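Structures for review follow.
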Structure P
Amino acid sequence: MNKIRNKDDLLKLRDTIRSQLATYKYTVYVCGGAGCVSSHCDKVIEALEKAVLSGGLSKDVRVVVTGCVGLCAYGPCMIATDGADPDSDGVFYGHLNPEKVQAIVDRHLKGGQIATEFCYYDDEKGEYLPYTKDIGFFSEQVKIALRNCGRVDFSSIEDYIANDGYAALAKAIMELGREKTAQELVDSGLRGRGGAGFPTGVKWQSGMNQPGDQKYIICNADEGDPGAFMDRSVLEGDPHSVLEALTMGGYVIGASKGFVYVRAEYPLAVERLTKAIEQAREVGLLGKNILDTGFDFDIEIRIGAGAFVCGEETALMNSIEGKRGEPRQKPPFPFQVGLWGVPSIINNVETLANVPAIILKGAKWFSSYGVGRSRGTKVFALAGDIVNSGIIEIPMGMTLRNIIYKMGGGMKNGKAFKAVQSGGPSGGCLTAEHLDVSVDYENLSAMGAIMGSGGLIAMDEDTCLVDTARFFMEFVQDESCGHCVPCRNGTKRMLELLLKITSGRGEMEDLDELQELAVTVNQTAMCQLGQTAPNPVLTTMKYFKDEYLAHVEDKRCPAHVCKSLRVYSIDPDKCRGCTACVKKCPTGAITGEVKKPHTINTEKCIKCGACNDACKFDAVGF
């Protein structure tokens, strides 16, 4: 492909590619996100390409390996659309294997009949729903940051350009200029999607107005929250959108160099991002004299070593510089004194992914979505005990109920909803009473949770919220950089108290100390990660105080999760005297004659659960 010298070159190339793609009767988008890769989508892709070729359909069917389609619970999956328009309503196929693919090619792509039994099944309606427009998971979404994920070939810059890729960059440099580009972001109301929610346009203006011959712009792709995979999905499925936004940011603030700091645990994202950078350089959209405007800008990838604290912007900069990843005291702020002591602007992946669409379609269009000071959309990773786990993008202001039940399909196995963890280990646990509250920055903060990067972990009735607080505190304490005393010692002591409570040794004064410590760490820790670390404790103690009291006063775990608080017994009406439990018990705590009910000596029982696992008659309980 020739060098792209100006906006006219870009638009001509876009129209040429679109004309070529318009010749196809069908386009099949096969999910190539990390989730589907782990489910062996490579075999599905191979089978699909082979079936299309052997069926003589190569001129009619285009097979596109794309980024995350979203509905991870149904992987490997794909969407078949008429023609080359990714916005046309498609037929969703899930839980695929080579045999199913052959049937879909024969019946749908060749015969024109949808293979319904391989489509999405709605348990509530009791029927298969082929079209994405009818599936709640898809129909409620508004995709801006994820506009290309599942809709373009992630490995093709041509595909990206065909979908208006790099047109926003051309508009910013050749039409708007630095001030108007930054102002457009200010007017849009776009706020940082990495947790803090700081206005993106204001941040870019700060970098632009800060004097200095050398500046840097950085993409924070150090996504370390348990259950979070939003940034990974964008990097894997639409890497050029991040590169385009970084380049625009570099132009606005006056930087000639950008960095993408990405987790080493994301090798697929690194591989695809590396290829995208090479492609952009080849066509002149990165490097020297971009679009013949005299603007020079290039991007370098830096791989993190897995420290959770490096998600904090100043710790991230220390890591890039080769120093220990720990936060710096603020002020000065990064836009004043950042990477290697020069002005630096840092945005996370999702924030940047929104920028090209805003510049192309305008601030008014973007701000038409959302509520109050929370404008636009937000990407969430749905995980936990939910039917439709995966990636979604919704307008700000949607209720948790709509997310959990309409989009998420409700809880697995008909269980009752109990809580949702919003914002990762620094977030908070919300209850069924919060299901009808608008999801936005202010509301979540008022309830004790945070938007965070967008992790939503749904938990059912069998979840112990005290143990959940212990899990997140264990994670945070392990990941604490140890730079400040409140976080280093405070999280350690909170974890000790939670371990004491979940093991049945807790006392009432422990609850008072836990509450006091959580408040103290929240108010005195040096960085935002430390300040928000107590959120899981604070929210669970507030909304699930009865569970803490049960653990301490009654020495009982209502959800039967905390192993040390279990009391195993055998139901004589269900026990068949098969002796399976006797054979598995390592301490000889179970006695009884063959074909007669057995009993458990609780003093000998070590609560290992071997008897429960061995029993085929559901006679063992706790």
Structure Q
Amino acid sequence: MVTGGLVLVEIDERLVLGRVTALRPQWWRVEVVEPPRGETVRIDRTQVRAVLSCRSEDGQGARRRLQEARDRLGDGLETAWSLGEPLGTGELAQLLQGSDTPEHRDDLLLVAGMDCTGFAVEHGLLRRRTPEEREAACRRAKDLAKLEAEFEPAVRAVRDLHSGRRADLEPLRQLGPRLEAWLTDETDEGIQYLLRQAWGRRHIQRSDAAQLLIQAELWDGHDDPSLFAAGLLRPPPLWQGEDGSVGQSLPVLDLPLVTIDNDCPHEVDDAVAVETIGDSAELRATVAIAHPTLWFAADSAVDREALNRGSTFYHPRHTVPMLPQTLALQLASLCPGRLRPALVFSATVDAQGRLRDIQVRELLVQVRQAWSYGEVDRWLALAEPPPEVANLAAVAQRLEARRIADGAYLLYKPECEVVAVRGQPVRLRDSSQSGTARRIITELMILAGEVAATFARDRGVQLPFRHQARPKDAPLPPGLYTSASEVFSVLRCLSPAQTALQPKAHAVMGVAAYAQVTSPLRRYTDLLGHRQLTAALRGQPGLAASELTDRVAQAEAAASLRRQWQRRAERYFKLVWLAGHRAAVAATVVRSLPSGCVAFIDELSLEVPLRRRGLACGEHLALRPTDVRPADDRAEFEVG
């Protein structure tokens, strides 16, 4: 084989006529001349079906050679196939042309490869196809022609991009959802065809689809194809069940419930209310939690899918709910002004923050108002806050004081939420839990978990109880801490929280028993707790201990995987923000290392290693970014 030689090459399950322009030990570069493609591709030797004896100086000469073969053979190959005899290549050349010279053999290979579905070209020879094989080849040819017609605008756009010409990207953008879906399952033959055409290769990788999405300006270079490959961005199935009439036979709770959340909440799990009890110092706290288990059974497809996910996936660029969106965002969500079924947890809180007269009920509730954290904080700053807001703050203060007295550590280091919309600068939103409004909700959610655990303990109901041992050798006494250095000093002494089916003390929270039940729309273990409590309220058996244990283990593993991806993505996008931020940022030393220390950047809620010795824990620094590489998880700073 020499450059200029003609070959028949298989690309995208069809033969094309090519002219060799470069030869390498592992690959050849071939100019595709028929059908007209106007491109040069790199192929490996396994794609070559026949090496012809002729050569050509250019593509036009190659096409002329093909036409000569067509003129000489006419319909001869079709006639030969109809004879039904398995003739060899030489015999066919003798039969149709009276000679089996290399030129006559080339004629057969060219016409069979480009025009006739009756013969297969294999290893430089012809093989007569059976009628069934020929029918299948005809179907493949029709399917390929259909793909070529469907994707021709997108293929043309890709070729224009690669050649530096002005490209119409709209055909590619229309295929964006299919390209992203291909990253998950790789079963879309049309996208396979497009990618092979785009990159001129037989073997396509996910990175090729990701690069095409970037070229189509649908991605901005910060998307992670492995998220799709792992199935983490696969949406939950569409809801096919009952409408909003579920639970309408429940009693209605007549309380002025409010939600307190971010400015744009996703699922709305909880609503709260606090009432004064006559002239006494006692307050009655009520927490209503969305009750999605009424819509689907424990062995249903929706439940199994939620179990496989473990939790809603929160990513700086994506939010993928655990439950079908119609349930999570509408039917089961505690939307203001709508009657919704809920599990309602109530307790009387005395002046010392102790709970009595606990209740767990299934009720219909209606949220009167939706407040944001910022609104509540502004009202609390007034000389005379609205009574309902003042009551919320009062009950939270009592609960905090009682928990601290019982050994709780309230650890609220600075936190931030990362928002990374495609094509826009990364934004940071302060989500620290130390603000008064957020602490109110934290205390009421802990109250609900404490009420649920106490109710279950007193009645012998098995729940996924959470427990955690008291920190060993803690450097600080129980209390409320918000500075990074103090929080990290305590965190280093904590053992991990664990789940068990029997209640144990959660010493870090300062409660005798605790269960997570306040996020059933986004956390599967909470949903399990709702099932067990609902069964107890109705006098029915809940899930058996073995099944409950298995489900908890599976759900926690799935949720842990999503948290790992979330933390990794958050760190990446925080570094992206830092890479574009040249001003100094405030940081605190939180840990010593043999080679330096770890500093915590409050604004980013980000730990970064520093190659600087002699810095004490708790020391405040000004860090100026000098070399930030998000893809390498690397950040270098000047220390001021």
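Nothing in this text is a laboratory measurement; each read-out follows from the coordinates by a stated rule. Computed from a predicted model, the values in this text were never measured in an experiment. Cβ atoms are built from the backbone, for glycine too; each structure is taken alone.
When Rg/Rh (Cα atoms, Kirkwood Rh), for residues 26-209 alone is calculated, the result is 1.07; to which of the structures P, Q does this value belong?
Working: P: 1.07; Q: 1.02.
Of the structures listed, the value fits P.
From P, Q, which structure was distance in nm of label points 7 Å out along Cα→Cβ at positions 2 and 490 = 6.2 calculated on?
On the way: P: 6.2; Q: 8.4.
The structure behind it is P.
Which structure, out of P, Q, was volume of the Cα convex hull per residue in Å³, for residues 194-393 alone derived from, given a value of 180?
Details: P: 137; Q: 180.
So the calculation was done on Q.
Which of the displayed structures (P, Q) returns the greatest value of distance in nm of label points 7 Å out along Cα→Cβ at positions 98 and 338 on calculation?
Structure Q comes out on top.
Could you tell me which structure in P, Q was used to calculate mean count of other Cβ atoms within 10 Å over residues 154-161 as 19.5?
Numbers: P: 22.5; Q: 19.5.
Traced to structure Q.
Can you tell which of P, Q yields 29, 38, 30, 4 when P(r) over Cα pairs in 10 Å bins from 0, in percent, for residues 146-185 alone is derived from it?
Values: P: 29, 38, 30, 4; Q: 31, 47, 21, 1.
Going label by label, the one that fits is P.
Among P, Q, considering only Cα Rg over 2.2 N^0.38 Å, which has the greatest calculated value? Write out the running numbers ahead of the final one.
Numbers: P: 1.06; Q: 1.34.
Looking at the calculated values, the largest one is Q.
Here distance in nm of label points 7 Å out along Cα→Cβ at positions 90 and 362 was calculated and came to 3.0; which of the structures P, Q was it taken from? Numbers along the way, then the final one.
On the way: P: 3.0; Q: 8.5.
Going label by label, the one that fits is P.
Taking distance in nm of label points 7 Å out along Cα→Cβ at positions 82 and 498 as the criterion, which structure among P, Q has the greatest value? Kindly include the intermediate steps, with their values, before the conclusion.
On the way: P: 5.3; Q: 8.3.
That would be structure Q.
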